[in-house]
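> Take a look at the structures below.
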Structure 1
């Protein structure tokens, strides 16, 4: 989820690194990211339910394994499944020339904004344990 910023996270990560070491810290961060991704998925599913016809886009929401991206640990959202909805998510999110305002326009962005506080809370809780 790009655009989500948790204040004080750098200091918290340094403190955890000093206490537990790099490997244990990465394991803890990965666990926190997975929990945060689940929180985001709940909000994203609610957003997709507002305009779902078949539910295929909602059912194909998946997340990558935690990875280093741009110097930070992250999990990326994508769509994978038998319906191949990854092909139309971008069109649905931003519209097209022929259909500039589809029902689901901006659903992923709305979900990211709506999940921000809950995501940050989960990350803090997980890293605080």
Structure 2
């Protein structure tokens, strides 16, 4: 029997301009930088949410294509971030204050809401809670 998969350790997104994307995720989602890493052919910023449960890394490869993200290509479709119940409406207000384009707030049975939006590389993101 294989070992149990407990969840995600971290999510790493490839970005075109690391400083721009790092600043955007800090400003829009309040993520904090925990490490900056340089490797052979890449630079990476590791970020965490204030509760410490979420780790997101942003990676700029030296040989990136510089094409914007397209969820219709094979690979990742979107990233959905879990937030506390009731926080989606507060994030909608924050997005409006920051000029972040986003969908309408959608409510689902059980008191769950969601909003979708995109980062500077066109990666589709969602807050769900």
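What follows draws every value from the coordinates through simple rules; no lab data is involved. Not measured: the values here are computed from a predicted model. Cβ atoms are built from the backbone, for glycine too; each structure is taken alone.
> Comparing Cα Rg over 2.2 N^0.38 Å across structures 1, 2, which is largest? Show your work: numbers first, answer last.
Numbers: 1: 1.19; 2: 1.12.
The structure with the largest value is 1.
> Let me ask something else. Compare mean count of other Cβ atoms within 10 Å over residues 33-40 across structures 1, 2 and report the one with the greatest value.
Details: 1: 19.5; 2: 10.2.
Largest value of mean count of other Cβ atoms within 10 Å over residues 33-40: 1.
> A further question follows. Computing relative contact order in percent (Cα under 8 Å, 6 or more apart) for each of 1, 2, which one ends up highest?
Working: 1: 31; 2: 23.
Comparing 1, 2, the top value of relative contact order in percent (Cα under 8 Å, 6 or more apart) belongs to 1.
> Of structures 1, 2, which gives -6000 when helix-only ellipticity at 222 nm (-39500 (n - 2.57) for each DSSP H run of 4 or more, over all residues; to 500) is computed from the coordinates? Could the numbers behind the result be given before it?
Numbers: 1: -19000; 2: -6000.
That value comes from structure 2.
> Okay, next question. I have 3.2 for distance in nm of label points 7 Å out along Cα→Cβ at positions 57 and 73, calculated from one of the structures 1, 2. Which structure is it?
Details: 1: 3.2; 2: 2.0.
Corresponding structure: 1.
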